[in-house]
Structures are given as structure tokens and as C-alpha cells.
1. Using the calculated result 15 for relative contact order in percent (Cα under 8 Å, 6 or more apart), pick out the matching structure from I, II.
2. Given a computed value of 0 for helix-only ellipticity at 222 nm (-39500 (n - 2.57) for each DSSP H run of 4 or more, over all residues; to 500), which structure among I, II does it belong to?
3. Distance in nm of label points 7 Å out along Cα→Cβ at positions 28 and 68 computed as 2.1: which structure among I, II?
Structure I
Amino acid sequence: MSTADGIASWWMPNTFEPILGHEFVLHAGPYGDSPCKVTELDPPHRVGFDWGKDWHLSFELKRLEDKTEFTLIHSGWDPEKVTEFGQPHPMVRDIMDSGWENIVKEKLPSRFDG
């Protein structure tokens, strides 16, 4: 959850480093590279970063007996804004919402099961 290889294994390739203030890139395939900056770091519980011009992502981990609870918070949505690519936030949110469902419910658990 807090290394470039770890994040790439369930989400997308990147140049992340767990250093507060570190600027890095998410390699989003056909959508290009997105600039990011680490803004929160509380190992091993939380990492947060700004993504592009509008969004903020946080990954939170919490131990629950024999499991780990994962919470992803994707904030910064504004129905009046458009992305740096000229797409309205509500349209992009709908697309990303289904993507996060797949990533968090399928891709992430399969990476850490067994």
C-alpha cells in the first residue's frame, strides 16, 4: 500500500515514494501521466496524495482481529469544475466510481489473498 510496486500491483504504475511532499507520477495508460504529491503520511495507517489539479486520494488501513480493513477516499469532486482534460467532474466521477468498485472489491483483494 505504501510502495510504488505495491500500488502498481493493484492499481497503476507510478513513481510513488513514501516521503511527505514527494512529487510523483501515476502512469494511467491511455489517459497519460498524472502529477501527484504526497500530502499525508502516517505509516502504516494512512497515506494521502493530491492527484492532478483537483483530486485528493487517501488510503487507510485498520487492523480488525485477523483482517485488515481498507478505506479509499477520493475527494475533490465539484459539479461545477472540469478536469485538466476538459471533462466535467460528474462525468468522470461516474466512470471512476465503477472503476474503483472493480479495483477495491476484486483487484485489491486478489492481490493479497492466499
Structure II
Amino acid sequence: MHHSPQPNNESPSRDGYSWRRVCESEQVPENAAIERIVGRTVVALFRQPERIYAMDGMCSHQGGPIAQGRVEHGCVTCPWHGWQYELETGIQTINRQSLQECFDTREVDGWIEIFIGE
């Protein structure tokens, strides 16, 4: 389901969440990640062959820069202390707890948007 963004780059809110433009699609290279600030949240965006993933950009362990981590087998490893999270779910791979918030993504008219709270 793709909708055109509202003039202010946001779609109508649902329970405090809305689709928000993050960056142009071309700014996230294949098999790489970038970091952006959306509202008050640091977001890490990962382009993988099958889709774009978005999660909280600060590691839940000690705030490391998730976008600078190594991505392998659908997981990202924080560069500070090696904590690993599944890109799709935010589940930490050792304790199997959902510790990183993940956001739905979509590409609309050359832009990447995420569904995020205010």
C-alpha cells in the first residue's frame, strides 16, 4: 500500500505513529547502512537485497552506533561491544529478547519513509 506523502512529508497519524520521510532512496547504498535523525530518534537504515530495514540507531546495550555495525545473515553487530540484533525484529541474538525498536519501511516516489512515533 503506497500513499503519496502529505505536503508536510507526513501522513495522518495513528496512535502517535505516522509515515515520515527519512531520505532519498539513493542515499542508502546496497548492502550498506546510514544513520538519520527522525524527530527525537536516531534511526539506522539498512539496504539489503530483499528490502530496507530501519531500527533504533542507538544500541540498547550502551548506545553504540548501530548503523556502523557489520551486517551478516540478516543481523547487525554493534561495533562497540558486539551485541547482535536481527534486522527484521530487533531481537538480540543471544538472549532472544526484542531489545531494538524496529520500524516499518516503504519507498515512495524515490523516498524512504518509516512508520515512527513522534
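Derivation of every value follows stated rules applied to the coordinates shown; laboratory data play no part. Predicted model, so just to flag it, every value in this text is computed and none were measured. Cβ atoms are built from the backbone, for glycine too; each structure is taken alone.
1. On the way: I: 15; II: 26.
Considering all the candidates, the number was obtained from I.
2. On the way: I: -6500; II: 0.
So the calculation was done on II.
3. Details: I: 2.6; II: 2.1.
Matching structure: II.
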